[in-house]
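In the part that follows, the structures are each spelled out as structure tokens.
What follows draws every value from the coordinates through simple rules; no lab data is involved. All values reported here derive from a predicted model rather than from experimental measurement. Cβ atoms are built from the backbone, for glycine too; each structure is taken alone.
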Structure 1
């Protein structure tokens with residue numbers, strides 16, 4: 001299993017960067033997990049749009065799904081459009097993005113598969129387990145298993161027992177860490193800090209923790225240091241073009 005980070009900025013992209021978006025590959029199957037602002041140009045540096053096999057969107061905030069629109073446009077408006085792209089998400093999460101164009105314009109470009117968080121899905125070679133995780137809008141964390149390796153991703157979430165269960169013994173946990181030490185009072189319970197991510201990675205017995213969704217301007221070294229106070233395994237910060245192989 002291979003992870004390529006397309007973007008990892010929380011809320012909005014910094015100059016030259018992109019919001020949350022991840023390409024996950026196994027046995028030639030290419031799954032996109034989240035497609036936030038500016039991720040499609042980054043995707044096109046790695047592959048053409050007709051080489052994407054499926055998309056999984058954790059929740060409906062635009063820094064996680066806005067670039068589904070240009071991806072579908074690029075598939076629908078070409079002279080030789082590929083088959084409809086399977087798109088997996090929570091009910092209603094993509095209503096706003098899919099309504100950006102005139103009715104029917106993109107209908108042939110995708111097949112929407114809405115699921116309830118807690119469901120287990122089969123997406124290509126991946127066993128895909130989902131969990132409801134607390135955020136301002138419904139959010140589904142996802143656990144992907146293939147080839148004996150496990151990658152877990154939180155989407156955006158506050159600390160929660162379901163994060164630990166989602167990531168139990170995972171080879172890699174891709175964890176939202178918008179803040180370094182403390183989450184502001186108005187976001188408590190709905191977003192996480194790097195320290196929270198470290199604490200939950202330890203509780204889950206994760207082999208490798210990758211912090212993501214850091215807000216623009218966040219000191220990456222400070223985020224790593226905060227997570228390190230709670231977690232002593234392999235640790236990093238997600239940035240565009242980072243590649244992690246799970247052999």
Structure 2
């Protein structure tokens with residue numbers, strides 16, 4: 001594949017593991033300079049950086065636990081400093097809001113602290129990162145938000161998580177309208193059951209795994225490259241007229 005991201009700059013939040021890592025590695029492989037944001041896992045972050053550089057890619061680390069306006073300000077300041085030193089500019093071409101997660105609980109078990117944690121991780125983080133960095137996106141750039149199939153399914157134990165991810169979909173559509181005049185696309189990718197650290201306990205239970213695989217038309221869990229391939233596609237020059245879309249990467253599980 002041609003290095004169609006050569007000369008581009010991408011920020012991927014939550015990129016030390018799982019889906020974020022897969023996106024960061026793919027973008028770097030295609031020529032982009034990748035800012036790898038992560039919250040706390042130094043070992044995992046260094047491993048991603050080494051992996052990218054060993055293959056001739058370009059990347060750097062930005063340690064910042066997102067979820068507040070102040071955290072987004074810290075990220076922006078650190079990103080600007082790194083980009084000025086490396087490129088002489090603070091311009092970006094791609095923002096991937098991947099960081100997210102939080103505890104799960106049903107309505108009765110959701111404390112104010114759990115509610116605030118989930119909303120901060122999944123909604124405040126991408127909202128404030130985008131708010132502060134959208135002016136740095138070059139015309140023709142890409143905004144990619146990472147949602148969840150959980151936003152479209154009624155699972156009681158994921159009530160706040162689902163609400164926050166559904167709100168992220170609305171945010172994506174609004175951004176598509178706002179950024180469209182600059183030829184910047186905004187799309188949301190909703191992963192289903194993709195193999196990652198987050199669902200290792202589910203995959204370890206043969207009975208649950210078999211049930212979920214049978215509930216998926218593809219009869220398997222996805223792998224990170226299934227997901228990152230969609231992000232790569234959205235970042236390509238051929239996808240400049242696709243915007244405001246919610247794209248499921250779930251093997252047809254919600255059909």
- A value of 3.9 was computed for distance in nm of label points 7 Å out along Cα→Cβ at positions 31 and 167; which of 1, 2 is the source structure? 2
- Task: Can you spot which of 1, 2 the value 2.3 was calculated from, given it is distance in nm of label points 7 Å out along Cα→Cβ at positions 15 and 191?
- Result: 1
- Can you spot which of 1, 2 the value 23.4 was calculated from, given it is mean count of other Cβ atoms within 10 Å over residues 55-62? 1
- Message: As an exercise: helix-only ellipticity at 222 nm (-39500 (n - 2.57) for each DSSP H run of 4 or more, over all residues; to 500), calculated from one structure in 1, 2, equals -5000. Which structure is it?
- Response: 1
- Message: For mean count of other Cβ atoms within 10 Å over residues 23-30, which structure out of 1, 2 has the highest calculated value?
- Response: 2
